[in-house]
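Below you'll find a set of structures to go through.
All of the numbers you see were taken from the coordinates with simple rules; none came from a lab. Keep in mind that what you see is a predicted model, and the values were worked out from it rather than measured. Cβ atoms are built from the backbone, for glycine too; each structure is taken alone.
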Structure P
Amino acid sequence: MLKSRKDWEQTIRQSILSNDKAALKALDVIYSFQTSDEQAAEATRNHNHVGFSPMHAQILSSFHTQYRSRGYLSEKQMEILRKYMVHYSRQLFDNAVSQGKYVKSGRQYEAQ
């Protein structure tokens, strides 16, 4: 099915809001875009348009660390995670395109 970039980004946002597994996967992906010094500091130091925004870096890095060590986040943490991760749908879509999960056809994209 062909959809515009905007439509696919909306699909990603809906998935994050309705599926905890998708929200946690999104957290992993965006965290991986943080540089090693940003990961260590739980902050955004390089303004390279990838990874967490400065406003979200500390809390989302903390959530990532907690999830990796405990294997879960509390319901309140998941609420915050879902709320913040929808802001990263563009990066998530671009990452999926670079991995071949979506292929461009004209001005539209198709899921593979």
Structure Q
Amino acid sequence: MGCDDNYAQTGQEEFTAEQERVKEFVKRYHAAAHAMQSGVAMKINYDPSDTSPKHLRVGVNSAMVDNSALAWLLIRKGIISEEEYFEALASQMEQEKEMYEHEINEHFGRTDDSITLK
């Protein structure tokens, strides 16, 4: 095996390891997104004011376009990696989930944060 073969193998292993880390961030993101969705559904039961169909659709479409354009640009320019993007995405979705948990606990008078979203 030549020097170039070892380099290619090492590069492939690093790429595979990064892909595995990205997969874990995506899993975290999906779990937090599902929990946040549960929080939105619960909030609709007692405060539907910010959940009208038009309000939601415009907000969702705008956020999706803004986010994808910025992520694409930053990754393309090499400012951030795909791995860093998915790590940040998962972390931010987890914060969103925690915000809904706090609001729901507060609404039901829970001071022990016993209501959690999954």
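Numbers for the structure displayed
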| item | result |
| --- | --- |
| For relative contact order in percent (Cα under 8 Å, 6 or more apart) computed as 44, the structure of P, Q it came from | Q |
| Among P, Q, which structure scores highest (criterion: mean count of other Cβ atoms within 10 Å over residues 16-23) | P |
| Structure (P, Q) behind the derived value 14.4, 44 of Rg and Dmax of the Cα atoms in Å | P |
| When mean count of other Cβ atoms within 10 Å over residues 56-63 is computed for each of P, Q, the largest belongs to | P |
| Entry that produces -19000 once helix-only ellipticity at 222 nm (-39500 (n - 2.57) for each DSSP H run of 4 or more, over all residues; to 500) is calculated, selected from P, Q | P |
| Distance in nm of label points 7 Å out along Cα→Cβ at positions 24 and 104 - highest-scoring structure of P, Q | P |
